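Q: In structure tokens below, several structures.
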Structure I
Amino acid sequence: MKTSLECMACYLRQALQVSRIATRDQKLHLAALRRVAGIIAEIDMDLTPPENSVAVYEAIAEITGCTDPYLNLKKQSNLEALANLPECEKKIATSDEPLLTALRFAIGGNIIDYGAMHSFDVDNAMMGCLDSAFAVDHSAELLQRVGGLGKDFRVLYLADNSGEIVYDSLVVRQLAAMGLSVTVAVKSGPIINDALLADAMACDLQDVARIIENGTHCPGTPLKSCSAELLQEFNRADLILSKGQGNFETLSETAAEVFFLLTIKCSVVGEHLCQISGTSVETLSGAGELVLFHHKGNKQIDA
């Protein structure tokens, strides 16, 4: 997915939002906005929005002196999600389709996104995610695919945000219980509220999966910039599950077969998904629609 004109205003919004979190100094807020405006003037529209955001966040960090402004919010998101975990586990245990129920919780948890949204209602999203219809629903294809995988088949799970990763752990535990070998990829450095190794450890994912870093501090998975380890896992995986908008934006045109799990929080992302999925534009307005989209590819990656 390429950067759109609408992304320009979003970068400026994020610059002001993040600089205000990082410091109370209004002079630095203005300096950050001016620097980001300069970056926007030279931006490569052929790159994906997450790739272009790297320079934006590097500039904000340099000006404010704060490399991880969302650190406390990330910790809070993890704690809140962990508090909800027992109730989620009960619902999964009594579900006729435990994996699908876990997937719904994980997709609902994708609302926890400080890049796409400055405010959101996690409790409302989690309460509604079990009953809300998927705007794009390829869940039957995913369940069939998982059912056809034998013991020790490889699953790569591309994590997105902190807090959300706690709900991801519900899916990972279901897959691990089926005998599948699961690798979870997180970011290598702080960017917005994206999950890092510490966030994966906070919900004990290391007990049921192999945790790796993707080699970037981009809020997505830009394959050309990722580590050799991530690319190896990507290429040899029997099943790839991709969480969140950032991963979708960077992988929506990949040659690989990917199941995308996300909540649509941006009309531009919604429009792009409509184009590649054949879904009606009215269905994906960016108002929090739940999506499980099967992107078909030839599986051989040129990265």
Structure II
Amino acid sequence: MKRFFTNIAIFFILSIIFITPAAAEPTFISIGTGGTGGIYYPYGGGVAEIWSKYVLGVMATAEVTGASVENVKLAHKGETVIGEVMGDVAIAGYQGLSKFNGKKHDILSMAIMYPNLLQLVALKDSKITDISQIKGKKISTGSPGSGTNFMTEAVFKALEIPINSDSRLSFTESANALRDGAIEVGAWSVGPGTSSILDMATTHDIHIIPFTDEQRKKILAVNQTYSAVDLTGGVYRGIDQAVPTIGVWNVMICQASLDTDLVYKLVKALFEHNDYLKKIHPSAAYTTPENAVKYSPIPLHPGTIKYLKEKGIDIPEKLIP
């Protein structure tokens, strides 16, 4: 009898080892965002929570990075698989232009996020009221590898404004440098209501330098990804009137080689749990299936296309890879 029960126990153990299927390995998703003083990082954190909760077998995390340019390079190399990127940088990376030095990067669009506005910030005491007055000033065009740096340099080049003294700081560092008088103008290309400017405006009187109609025409003539938009008054303390500026859409990119079904599941969860993302930041209201088609600057991943077709949305030829 004892031997009988021993054999039963051995059979039970062997059945667990050889018959019970092993648990599937989780899929780790790393999202390249930006610095902690902008919107990319909290937005990416919200996306990571949605994917980890609602996509079976996925564990996602948001990574602090140098933002757009770096995110394209990281996604291409596989150090991250998802990146939050400004539309002009996505085009440059996809086509191998500008800072990508002729090397086309293997990226595709997953979704449109929200529009960025270029916000050139000075303290009110600086008396800088026009973009042309920035010439010769100490400035920060944004951290190296960021979309802010990319956009600011493109805008200054279009306006033929030389950059003589550029600290190239992150958003938080730019705000601190403005407070301390280390720089006179800081650049932010970010969704309105970013924490680093909001915090600075609570303790210092700030001024956001407007663009004239003529300046915007010059910029748009050489940068077709950009559009003329106004920063709504009342977003920051002391900025009560609308400020004419330049805007560009943000896009969530991914490795072109990512599995179609995986991207389909990620996109489905992103769009169908957008209400949660809007609680993280109201700019997520722009993250819709319709905007993915309307504003995507580069072709869409087949997984996104699969989801959009299920929703009855037509895909233009230019967005099919």
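Q: One of I, II was used to calculate Rg/Rh (Cα atoms, Kirkwood Rh), giving 1.12; which?
A: That value comes from structure II.
Q: Between I, II, which one scores greatest on FRET efficiency 1/(1 + (r/R0)^6) of positions 233 and 257 (r between Cβ atoms, R0 = 41 Å, to 0.05)?
A: Top value of FRET efficiency 1/(1 + (r/R0)^6) of positions 233 and 257 (r between Cβ atoms, R0 = 41 Å, to 0.05) goes to structure I.
Q: Tell me which of I, II gives -12000 when you compute helix-only ellipticity at 222 nm (-39500 (n - 2.57) for each DSSP H run of 4 or more, over all residues; to 500).
A: For helix-only ellipticity at 222 nm (-39500 (n - 2.57) for each DSSP H run of 4 or more, over all residues; to 500), the value -12000 is produced by structure II.
Q: Consider the structures I, II: one of them gives 2.9 for distance in nm of label points 7 Å out along Cα→Cβ at positions 209 and 249 as calculated from the coordinates. Say which.
A: Considering all the candidates, the number was obtained from II.
Q: Given a computed value of 1.3 for distance in nm of label points 7 Å out along Cα→Cβ at positions 33 and 65, which structure among I, II does it belong to?
A: Answer for the origin of the read-out: II.
Q: Output the label of whichever structure in I, II has the greatest value of mean count of other Cβ atoms within 10 Å over residues 49-56.
A: Looking at the calculated values, the largest one is I.
Here, each number is a calculation from the coordinates, and none is a lab measurement. Nothing here was measured: the structure is a model prediction, and the numbers come from that model. Cβ atoms are built from the backbone, for glycine too; each structure is taken alone.
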